[in-house]
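Structures follow.
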Structure I
Amino acid sequence: MAQHNETGKQGEDEAVRYLVQKGYEIRERNYRHQHAEIDLVAQKGKLLIFVEVKTRSNTRFGQPEEFVTYAKARLVMKAAEQYIFAKDWPYDVRFDIVAVTVSPESVTIRHIEDAFY
């Protein structure tokens, strides 16, 4: 597996660990609809949260969350719309970003709630 893929997988695993520790239930990982992928679908109470995980090994070129583009947000929202319809979800939803920076010495996680709508 390429290094960037391994870093991404590690970041996603760290995001799952973080969210579960905060009381979220992970309903799906890597949910796909057409050309879109939602990294994590989580639930907390009656709130469904669609999570984009961005992982970087350093912040030399910016924070991980800065790499979530408008186009990516639109794709996530389109896949979320299909998920909501398929699961007949009647309650509120939210779109979050979990930004993960991993290095051999440490892992830093930033959770941005209501990152886009």
Structure II
Amino acid sequence: MTPSTGVSLTVSLPQLIISVVLFLVLFFGIGFILNMLLRSTWVMAVIYPIVVIFIIDDVGFFSYFTSPAASFSELGQAVVSLHIADVTILAAGMAGAVISGFAIKMLRVRGYQMF
């Protein structure tokens, strides 16, 4: 998933299915734990877009503050050059983060106070 390097990677169907499930479960678990520990509901759903930026862009964190025009321009090019498989995998991660928020909310409504 490195669009800025110009390498065209093809993803087979089994790799796509495993990656989608992996990102869904991974970000559900991380989101569930963060929401539980921070006593919040949508922490991971807010943090996830920042994580996606770090995944798809090769620009360093401080470059967004020192040279924002070039950094955001490169980020825009990286987003536009994503393949359908990449978008599907990243969307599954967002779905996992959102589902974790709903799971925490459901547990709170049902009386589990530690969540």
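Where a number appears in this text, it was derived from the coordinates with a stated rule and is not lab data. From a predicted model like this one, the values you see are computed outputs, not experimental measurements. Cβ atoms are built from the backbone, for glycine too; each structure is taken alone.
Observations, loosely collected:
- Distance in nm of label points 7 Å out along Cα→Cβ at positions 55 and 87 derived as 1.5 - corresponding label from I, II: II
- Structures I, II were shown, and Rg and Dmax of the Cα atoms in Å at 16.5, 51 was computed from II.
- Entry that produces -24000 once helix-only ellipticity at 222 nm (-39500 (n - 2.57) for each DSSP H run of 4 or more, over all residues; to 500) is calculated, selected from I, II: II
- Given 25 for relative contact order in percent (Cα under 8 Å, 6 or more apart), calculated: source structure among I, II: I
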